[in-house]
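These are the structures, in structure tokens.
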Structure P
Amino acid sequence: MRFHPHGKTLVRPAALLLMIIAAAVILAIFLPGNPAAWPVRLLIGAAALVAAVVCFGVPFLKWRTTTYELTNRRLRLREGIVTRSGRDFPLNRISDVSFQQGLIDRLFGCGRLIVESPGEQGQLVLTEIPEVRRVQGTLFQLVDDEVNRVGRPDQQGYLPGPDPYP
């Protein structure tokens with residue numbers, strides 16, 4: 001599975017974009033029609049463009065460059081526009097998978113996925129996960145399959161099995 005945060009994260013930036021466009025159009029319409037007003041119209045257009053990039057473009061790029069990937073071995077998070085960062089959780093180290101949904105999240109079909117792992121990695125909270133119930137169920141099943149395949153590591157991080165250094 002590979003997915004982005006739910007599109008709900010772009011509702012507020014899209015509303016701001018519409019308000020910026022409406023304000024720029026209204027200001028341009030109410031300016032006098034004389035030729036001396038064109039620099040002001042140009043300034044309004046430039047300010048609207050900058051505001052649109054800041055209020056919509058940046059959140060859109062952030063949404064587009066944030067990816068969650070669920071494989072049969074690990075859960076990966078990748079994010080960042082200019083500088084990228086990532087976090088990987090091996091499935092056999094995951095001890096608990098849960099989700100939370102508020103009223104609006106339930107209407108949109110998204111929610112928060114909480115993945116817990118003992119030790120230094122701790123807790124990973126993924127917000128705005130689309131179809132969070134399905135993702136949680138799939139992740140839980142994959143964790144169970146991986147633990148049955150290789151076992152769960154002990155407190156020191158070692159997998160069970162024969163001692164390689166007898």
Structure Q
Amino acid sequence: MDKKQHRDHPHLTGEHRWGDTAQLIFFVVFMGIWITDSFVYHYSTTLLQGVPDILRIILALPVLVAGWILARRGLKAIFGTPREQPELIQTGVFRIVRHPIYTGAILFYLAAVLYTMSLASAAFWLLIIALYYLISKYEERLLTEAFGDDYLNYKKKTGMLFPKLG
């Protein structure tokens with residue numbers, strides 16, 4: 001597999017070579033759509049007309065905070081603990097989802113959509129979920145190669161991007 005390695009972090013199993021670039025491109029495109037639709041042209045924000053600002057804040061703020069907590073704790077678990085070798089992390093936010101950093105990013109975008117009720121942004125948000133799904137699937141192949149049955153058992157009990165119910 002053509003994977004990206006981090007010299008400064010030998011404990012990582014690797015990631016998709018184009019993952020960071022794709023995330024940056026999708027972020028820039030999303031922000032362009034979101035700002036243009038929500039604050040300039042309002043071409044798909046008709047839902048805004050009947051929803052008071054305070055209600056949109058009440059909807060968006062907890063989603064934004066949850067995303068920030070997941071991403072921050074995921075980053076801390078991966079990069080905040082020095083390790084020489086790869087290690088399967090199944091504690092903390094990794095008990096909730098297998099990719100909490102990506103889930104945190106998805107929730108960030110959702111909070112923006114909820115705040116402005118932009119249908120164009122919501123449509124692009126679905127593409128962002130697809131991007132994170134594809135990146136996650138690639139990384140899971142690397143993790144399965146590195147950890148074998150331990151990772152397969154972890155997958156059975158923990159959701160990829162969203163918590164498993166039941």
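Some observations on this one:
- helix-only ellipticity at 222 nm (-39500 (n - 2.57) for each DSSP H run of 4 or more, over all residues; to 500) from the coordinates reads -13000; which among P, Q: P
- Value 20.5, calculated as mean count of other Cβ atoms within 10 Å over residues 93-100, assigned to which of P, Q: Q
- Distance in nm of label points 7 Å out along Cα→Cβ at positions 37 and 69 - structure with the largest value, from P, Q: P
- At a computed -0.35, -0.60 (log10 I(q)/I(0) by the Debye sum over Cα atoms at q = 0.09, 0.12 Å⁻¹), which of P, Q: Q
- Per mean count of other Cβ atoms within 10 Å over residues 85-92, the highest-valued of structures P, Q: P
- In this comparison of P, Q, the computed figure 0.10 for FRET efficiency 1/(1 + (r/R0)^6) of positions 13 and 149 (r between Cβ atoms, R0 = 30 Å, to 0.05) is attributed to P.
- Structure responsible for 20, with relative contact order in percent (Cα under 8 Å, 6 or more apart) calculated and labels P, Q on offer: P
- Each of P, Q could give FRET efficiency 1/(1 + (r/R0)^6) of positions 45 and 117 (r between Cβ atoms, R0 = 30 Å, to 0.05), but the derived value 1.00 comes from Q.
Bear in mind these aren't lab numbers, they're just calculated from the coordinates by the rules spelled out. Here the structure is a predicted model, which means the values were calculated and not measured. Cβ atoms are built from the backbone, for glycine too; each structure is taken alone.
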